[in-house]
Structure I
Amino acid sequence: MFNPTNHEFEKFENKVWLSSPTMHGSELEYMTDAYQTNWMSTVGANINEIERLTCEKIGCKYAVALSAGTAALHMAVKLAGVKPSQKILSSDMTFDATINPVVYEGGEPVFIDTEYDTWNMDPVALKKAFELYPDAKVVVVAHLYGTPGKIDEIKKICDLHGATIIEDAAESFGATYKGKQTGAFGNYNAISFNGNKIITGSAGGMFLTDSLEDANKIRKWSTQSRENAPWYQHEELGYNYRMSNVIAGVVRGQLPYLDEHIAQKKAIYERYKEGLKDLPVSMNPFDAEKSVPNYWLSCMIINPEAMCKQVRGEQEVLYTPEAGKSCPTEILDAIASINAEGRPIWKPMHMQPIYRMNGFVTREGDGRAKTNAYISGGLVGADGNPLDVGMDIFHRGLCLPSDNKMTAEQQDRIIEVIRACFE
């Protein structure tokens, strides 16, 4: 139980962020070059180079630099031919940028529950979803916090049902599954260069494909669908989604440091794992035999028996402090008291007011139809295990400060604060 009056934890003079941009200097050089050569718009050497370098890293044939990862996902959804009212099977525990592009095209997301092994889409629940929604032909899969999901199992199920995979690798650039980069498994794939990602452009994203035809469609659609004519000719709906050469300069300066950033993030994860090892908590998991995360965010989950009472409304939260126990809210408040930033786990999409009427499938079947009692924030099956895994992880989990500029001494102080919450 954390009581600030009982501890003397010095506040950080400068805030320790969850995950902020780490600049190296060459970013400014490439941006300055765009300025000095007057290539400030959506064409230029920086764009060409980051598309080439990203293809080289991911192992795909074509990359199209866009204004955001969300734009890349929207273009993927459009390429997949999503139509109004079409059921689209989607990851549940993710940021809503994974889901919103489906709705842009009129699709109706059906959320697939999470599994505990990687905190990603549960293949068992996905298999059940195809039984409930046999006409579904598109699956949107996200890799949470830089950890690859069970992509082989998911792909096998999708192939069996002739379903297209849209891979949202926005958070997992540089992570691998069986030696292959995430962002190379789907029919259409997207990564993000948002300001808090492991490689940033302050904004921006990338559409990835092995199809030249698809890449050319995206290039056209993302530049307002201008036809190859001597005037502005438009025959289909277009979008202003191309990345600027200035933003691309930031990304270009960042890309050589991807492996260094991953190593720094891994060191943070390992320090948390060691520093918290004797507490009733565990770190966000991954399958070490099949995957290598990029460790973008270090997260932890509290054991059910070590949870104090915590209740969350739509925008408020209450908890009851209890000796020897804690909860995400108490820990986040304690971290904030020393000027460090943590965050709750992504609230699952099926719990969001905007999507509360959408379908939700657990490995037991239709999650919306369950009437079992709640335990640790999750519906409980006959075996006593939560049916609603995503809700359970959201209830017990939190994201820890994971900035790769955080010093070991700063992280040690954060670990001390976390430990004090369980006193």
Structure II
Amino acid sequence: MPFSVPDHSTADDPRLLAQVEQAIASGVRRLRFDSELEHRYEADTHQQRLQFLTTIGIIGGLVYNVFMLSDWLTLHDMFAYVALGRVCLITPMIIGLLVLLQRLKSRWALETVAATGTVLSSLMPLVVMIYSDSPYRMHFQLGMVLIMVYCTMIQQMPLRYAAWAMLCMVVIQLVTTYLAHFADFIIWQSNALLFVSTAALLVMATYFMERGKRFSYLFSLRGRLLQKQLMSLARTDSLTQLFNRRYQGEVLMHVWEQAQAAPTPVATILLDIDHFKAYNDSYGHLQGDACLKRLSEAVQQTAEDAGALAFRFGGEEILLLLVDADASQARVLAEALQAAVAALQMPHPALGEGARVTISLGIAAATAPQISADALIGSADSALYAAKHAGRDCLRFARPEAVGA
């Protein structure tokens, strides 16, 4: 049965949290994070941004074609060409770009395609307007303002893409209205000033909008990281950095709940540092804590390599849990633990010259939920007791009948 323990990984959290705090303190005025945080920001928001652009693109395409009514009213003599352009040229282009968006993996490509589609959509009606003799062309070309608002406020383009799109649209508007010759130069200048001012204000609004979105992301990420830190503190023993008894209970409950659907082989190893009281009495508790911490690091590394979880069971006792594992696999891990502790070569002079710190281990294996977690750990404790009475620095198994009891 596949088994999973809820993921609480916090390996890179302190460094990432420091980057987030630094970014918040900077005020995000450059609209750019450090490269690593920027990459994470783009990755975390990519799917949401893709879905947003897709939805807005569909709605925008429909509204774009609704404006054929405005074409009929203000550009009647060229209506057929504008309608043909909207339905047979721009609409298929929008559909194609929406399909392309689904395949893009990089953020810059996503934003570039979206901005390009909007710019091209604004070009076609104004090009057709050049050849119209309608007296309402002055009013028709004001529709460009709506497309500019759509690009910046509705699509919510990042600043650099919005600025590029606004520049292109202003150039398109200035060139096409100049070529259309529908007003004298004074009116053209006034009209040009209107569009340049509108573009500048929209770019300014885009700056504050993107800055707000980035701040929102930073505060959200900081909240998640702090929550993970609190969860880590709640489940970790402060001295050994092993999982604590509280988290041990949560994991065991999770394992036994999963085992209700399909019985699961589970093995436990309970280990104890030999003559640890004598070590503490001889060298003091500070040195004893240092010994326990160093030994726990070796145990944790060995357990991780074997896919086991290590918990500080109490005092100098450590419990290891193996899921989907039998007694033979537990024995392999127990021997690896003995070797790892022996490799530390920690002196234990209280036992005599040349003595080293050693561990005793008790092993028990059973099938959950046929036996309770408490009964399984109790069997491992009995096996540990037997190992200590056998002279320590050894391992013992609980009897099968004891485990099944």
Problem set entry | Test item: Kirkwood radius over Cα pairs in Å calculated as 22.4, pick one of I, II | I
Exercise. If you work out relative contact order in percent (Cα under 8 Å, 6 or more apart) for I, II, which one comes out largest?
Worked result: I
Problem set entry | Test item: helix-only ellipticity at 222 nm (-39500 (n - 2.57) for each DSSP H run of 4 or more, over all residues; to 500) calculated as -21500, pick one of I, II | II
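No value in this document is a laboratory result; all are computed from the given coordinates. In this text the structure is predicted, and so the values were computed from the model without any measurement.
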